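Asker: The data blocks that follow each hold one structure.
What follows is calculated from the coordinates using simple rules that are stated; it is not laboratory data. Remember, it's a predicted structure, so these values are computed and weren't measured experimentally. Cβ atoms are built from the backbone, for glycine too; each structure is taken alone.
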Structure P
Amino acid sequence: MNHQLNSPCPVIMTIGGFDPSAGAGIAADLKTFSAHNCYGVAALTALTVQNSQGATAVFPTDSRVLKASIQALLEDGRVKAFKIGMLANQANAQVVCEVLESNPSLLAVLDPVIRSSTGLELLDAAGVEVLRQRLLGRVSVVTPNLAEAAALTGLQVDNLGTMKAAARKLVEMGARAAIVTGGHLDKPSDVLFDGSELETFVGDRMKPDNTHGTGCTFASALAANLVLGRQLSDAIVLAKAFVTEAIRKAFPIGPGRVPLNHLYRMAASPRVTDHSSAIPEPVH
C-alpha cells in the first residue's frame, strides 16, 4: 500500500500542568497550537483539581518522570520550540533548566505561572528562585502578568509605567525579552522590552471579563507565531488578536470562569436539537 506523507507541521512542546476543565495549562496550549496549524506534544509537571469555579489542589509530577517525558519527546527529533507554563516545584524547574541548557538552539516561551487566580500556590518558593536565577536567562521571551512580574522583580506593578519598569528589570535579571501583560487594566495593554526598545501594545476590553486561561493562551499563540517565522512584535500582535477573538467567541462550561474558545476558527457544525433525527434508519 502506498502511503503519501503530508508536509509536517512545526512541533511545539508544552511543559506545564493539566487543568481538567481544559481552560488553561497544557489543554489550552495544545488547542492553541492546533489552531495555528502546529502540532503540540506535552510533558506534564502536575495534575490539578479544578473546575470552572477554581483550583483546589495540585499534585506535582515526579521530576524523574518529567525529565524522562521531555527526553522521550525530544528523541523524535521534531520539536522546534518549548512553551513553559506551570512548573509546580523546584525539582521540576531545575529539570526544565537542564533541558534548555542542553537544547540552546530551540525557541522557548516562558509563562511564569506562580499561583492561581484563587490564590492556590502553583510554584513553591524555591521554584520561584530557580525561575529567577536560572530559567529567565535560558528562554527566548518571558510573558508575566502584573502579579507575576511583581513577584519576579520585587516591584509594584499595577499600571503602564510600572509595567515598563518591570519589563526592563526582567531583562536586567537575564531575560532576552520580556512582555508584561496587562489584561486586567482598564485599557488592556502589554509592554515589550527586548533589551533595546520599549513597545506598548494596546487592546480592547472584552466581555466576558471573567475569562480563564488568557495567559496560557497568549504565551502559546506567541510561541506558535514565532515558530512559524514571525518577528517578535508581529507575533505579539497576532497572539493578542487570537486571544481577543477567543474571548469574544467564548461560552461558559459551568457557573464559574469562562474558558476561551481556542478553536473558534473551526467551522461550526449545526447542532442537532432533535436527537431522534440524528439516528439513521436501519437498512433492510
Structure Q
Amino acid sequence: MGSGPVNLLAIESATSLVGTALLADSGSAVERSHQEGRMHAESLAPAIEEVCALSGLTVQEVDAIAVDVGPGLFTGLRVGVATAKALAQGLGIGVLAVSSLDILAAGADAESGSDGARTVVVVVDARRGEVFTSRYRFGGAASGPGDLLDPAPARLSPPRLVTPEALTQSLIDMDRGPGERVLIVGDGAVRYRHLLADAQAGDLDLVERVSSPSPLTLARLARRRLDAGAELVRPADVVPDYRREADARINWEQRIPPTGTSGHAHER
C-alpha cells in the first residue's frame, strides 16, 4: 500500500481494556481507553466518538480501520471485530487485522529500553485456568514508543493455549544466551504473577505497564505494516482469532449426553 492511509482508526477490545486510537493526516495521535471489565459494547462507540472529536475529525474522514482480532476474551473480540466490520462496511473502507500478542510484544519492546538480545514472552489471560502465549526474540536497540518495530519477524512460535504451570516450566527450561533478558508481559502474567515470580521465570518489571494491548500501539503497528506494503482487506474477510470455542458453547456441549446414551435420567 506504500504510503498507507491518511487517517487510521484503531479498535482495541481483546482484553478487559476497551479503547480506540486515531492517527491523523496531520501527524497527531489521540488515544482513549477504559478498563471496563466486560462492558465492551457499552464503551466502544463512545470511545470512537471521543477520539474523532479530539482529533477534529468526523468518522466519515477515517480512511482505514485496524482491529485487534485476538486471541483474547470471546465477548470482547466479538464486539470489537463486529464494530470494525460494520463501520468499515458503512464507510466503504478496508480493515487490517492485527494479533493481540503482536501488539503486546511491540509495546513491550518499546518500553524495555534494552540493547542486545531480549526475549519477550506475551501472556494473555484465556480464563478457565489457561493462557494464550507466544515468544519473540529481539536483537539490537529497542524501538521507541513512536517508532515501533514490527514484532512479526521476531516471533519464535505461533500462539499456544497452555496452563500457567506449563508455561512457567517451559520458561524455566528455556535456553538463554549470556545476559539475555526475558521480559514477561500481558494480563495473564498479571493474573499469575505469583507463580511466575516464585519460579523466577523471567523479568516482570514491565508487567503492569504492558498488561493489555494499547490502542495507540495497535494504530502505530498497523501504520507501519501498511507503509511496508500490507494490504487492507474487505470487512467481510475479517474474523476473530478465538483459538477455542466460546464458554457458552462448551458448557452447552458438556450437557449433551454421549452418543448412544439416553438423555433421560434413570430413576432409582
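Asker: Just checking, which of P, Q has the largest value of relative contact order in percent (Cα under 8 Å, 6 or more apart)?
Answerer: Checked P, Q; max of relative contact order in percent (Cα under 8 Å, 6 or more apart) sits with Q.
Asker: Out of P, Q, which one gives 26, 17, 13 for semi-axes √(5λ) of the Cα gyration tensor in Å, for residues 67-202 alone as computed from the coordinates?
Answerer: That value comes from structure P.
Asker: Where does the value 3.4 come from, among P, Q, when distance in nm of label points 7 Å out along Cα→Cβ at positions 27 and 211 is the thing being computed? Spell out each step's value before the answer.
Answerer: Numbers: P: 1.8; Q: 3.4.
Only structure Q yields this read-out.
Asker: Comparing P, Q, where is distance in nm of label points 7 Å out along Cα→Cβ at positions 59 and 235 highest?
Answerer: Biggest value here belongs to P.
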